[in-house]
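Some structures to go through are shown next.
All of the numbers you see were taken from the coordinates with simple rules; none came from a lab. Everything numeric in this text was worked out from a predicted model, so none of it was measured. Cβ atoms are built from the backbone, for glycine too; each structure is taken alone.
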Structure I
Amino acid sequence: MFDDEDINDKQGVPHAKRVGRELAMQYLFRCDMRRELPDAVTFGIFFDQVKTEHGLKENRLGRKAREYAEKLYLIVALNGEEIDAAIRTRTEHWEMDRISCVDRNIMRVAVAEMLYLDDVPPVVSIDEAVGIARDYSGIEAGNFINGVLNGVKDTLKRDPRGGKEPKGE
């Protein structure tokens, strides 16, 4: 799942945040399917399984990806109601349980970044979520997620292309 082509930039350097986003989504998906709350113990077990299955090593990429995945799943775990409310507001005709488990958790990760991580531009969160959706769910899911997340982005009081508030506001 995390082959070099998917996680490399133009110079062949892996993106730890991209891997972290995917790990967080996969872990939240697993918790969602098992109807269990995310916690450090089950994340550790999950990560050990994924690390072996996908060849993640005890190197900088592995450490940074794990740290970012932990940060994201904790934000979702601690702020799930607010994150789901932001999604629910933009999916008027869809109940949360009607949205596929994969798509729901991709959006949770992206909304967590948009609402709680000022150093990540919202447009980056959206772009990454759409890419992950296309890899894990399909083109139609990517389009749906793009529309929902753009609606969330439009409610933010910060520059969608940067981490700070827009100029003049």
Structure II
Amino acid sequence: MKLKELVSIFKIKKGAKVLDIGCGTGVLLPYLSKNVGENGRVFALDFCWEMIKKAKRKKIAKNVFYINADTNDLPLAGDSFDYIICFATFPHLDKKLKSLKEMQRVLKPRGKVFISHLASRNEINAFHKRSSKVVSNDILPTEKNMRRMMTKAGFKNTKVIDKPSFYLAYGEKR
């Protein structure tokens, strides 16, 4: 699956306000920006200032804004976003439930969160275990635990799709 195909799964509407959690160097930003259109906004958030700087250098679009912050304490108003995308980031969040609660807080009513990877849970976890000690314990939880966390954080209609070369967990704000 390519990034363009992945973003199409999110069904982002024109004019939407999207938060890209853990945007890194901005690989999804061109697709998200195009999907929201001229009247939409994309907020690219990352904990690492160096990643934000790399993403900014790409000068993706005028409707993309950058935020250097921690997902455990988002410096954003509640009920602000239509969609939250967390691509290739969730295993690296140290307080997953707290981060999910923050995501739920900043979503508008009926807003959607998408946690995605271009690899399965087992592929991601095995890769991290083989990698450096820095990420060796950064894992995706089991489907049962992910759904439990999402429900506890205040999401409804949660679903997890986990298959070779693709992972998606999503939910809607209550």
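Of note:
- Mean count of other Cβ atoms within 10 Å over residues 89-96 from the coordinates reads 18.6; which among I, II: II
- At a computed 3.4 (distance in nm of label points 7 Å out along Cα→Cβ at positions 105 and 129), which of I, II: II
- The maximum of distance in nm of label points 7 Å out along Cα→Cβ at positions 41 and 65 over structures I, II, that is, the highest value, falls on I.
- With volume of the Cα convex hull per residue in Å³ derived as 118, matching label from I, II: I
- Source structure (of I, II) for FRET efficiency 1/(1 + (r/R0)^6) of positions 49 and 153 (r between Cβ atoms, R0 = 30 Å, to 0.05), computed value 0.35: I
- Structure (I, II) behind the derived value -9000 of helix-only ellipticity at 222 nm (-39500 (n - 2.57) for each DSSP H run of 4 or more, over all residues; to 500): II
- Computing mean projected area of the Cα convex hull in nm², for residues 57-120 alone across structures I, II gives 5.5 for structure II.
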